[in-house]
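Each value in this text was obtained by applying a stated rule to the coordinates, not by laboratory testing. Here the structure is a predicted model, which is why all the values come from computation and not from measurement. Cβ atoms are built from the backbone, for glycine too; each structure is taken alone.
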Structure I
Amino acid sequence: MDYFETLLAGFVEGTDRPTRFLASGSSVVVEIDFEGRTVGGSPVAFSAVDVFDISDGKIKSLSVWYDSLDVARQVKGRPERAGP
């Protein structure tokens with residue numbers, strides 16, 4: 001999928017490790033843990049949830065949830081935010 005190619009273009013390495021799959025009707029939910037390193041050398045690790053809607057054996061739509069602020073901080077090499 002073009003979405004993932006664009007998303008991962010800034011990484012020299014990266015691994016998605018699926019940790020749980022849930023299926024109901026034509027939908028599949030996949031929890032993943034991602035670990036990688038950016039082209040600038042920053043390590044990045046986060047969890048995400050991908051929701052796939054399937055029709056005629058093909059992906060009809062995809063929704064992705066993750067803490068984009070946390071990922072942006074990691075990509076820029078900044079420490080975690082302090083407190084809520």
Structure II
Amino acid sequence: MVELVKYIAVNLVDNPDAVQVTSREGDRATIVELSVAPEDMGKVIGKQGRIAKAIRTVVKAASIKENKKYIVEILEEDERQAREKESD
């Protein structure tokens with residue numbers, strides 16, 4: 001699922017090198033965390049969150065095949081840095 005989210009995000013943004021996608025196990029689902037450059041955040045979220053919702057819909061449809069639940073979180077720069085510090 002990480003590869004799917006990364007593929008979608010890389011094709012949406014202007015700075016594909018800044019795209020980072022990680023996953024971690026939650027209590028009831030696998031959480032897929034997407035981080036992009038600050039200037040590309042609007043491209044990933046879209047107007048009124050439409051692109052973010054579409055990404056989540058595609059992931060949900062793909063997760064049915066795996067019989068697992070995935071949650072897509074779009075992280076801002078400070079959230080990503082805080083998560084990296086937690087994992088160290």
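Quick check: 20, 17, 11 is what I get for semi-axes √(5λ) of the Cα gyration tensor in Å, calculated from one of I, II. Which structure matches?
Values: I: 27, 15, 10; II: 20, 17, 11.
The correct label is II.
If distance in nm of label points 7 Å out along Cα→Cβ at positions 56 and 72 computes to 1.0, which of I, II did it come from? Mind showing how you got there, number by number?
Values: I: 3.8; II: 1.0.
Derived from II, not from the others.
Can you rank I, II by distance in nm of label points 7 Å out along Cα→Cβ at positions 48 and 64 and just name the one with the largest value? Provide the component values of the computation, followed by the final result.
Details: I: 0.3; II: 2.5.
Checked I, II; max of distance in nm of label points 7 Å out along Cα→Cβ at positions 48 and 64 sits with II.
Thinking of I, II, which structure, once helix-only ellipticity at 222 nm (-39500 (n - 2.57) for each DSSP H run of 4 or more, over all residues; to 500) is computed, gives back -15000? Mind dumping the intermediate values first?
Working: I: -4000; II: -15000.
It was calculated from structure II.
Kindly point out which one of I, II the value 20 was derived from, the read-out being relative contact order in percent (Cα under 8 Å, 6 or more apart). List each step's numbers first, then the result.
On the way: I: 20; II: 30.
Checking each candidate, the match is I.
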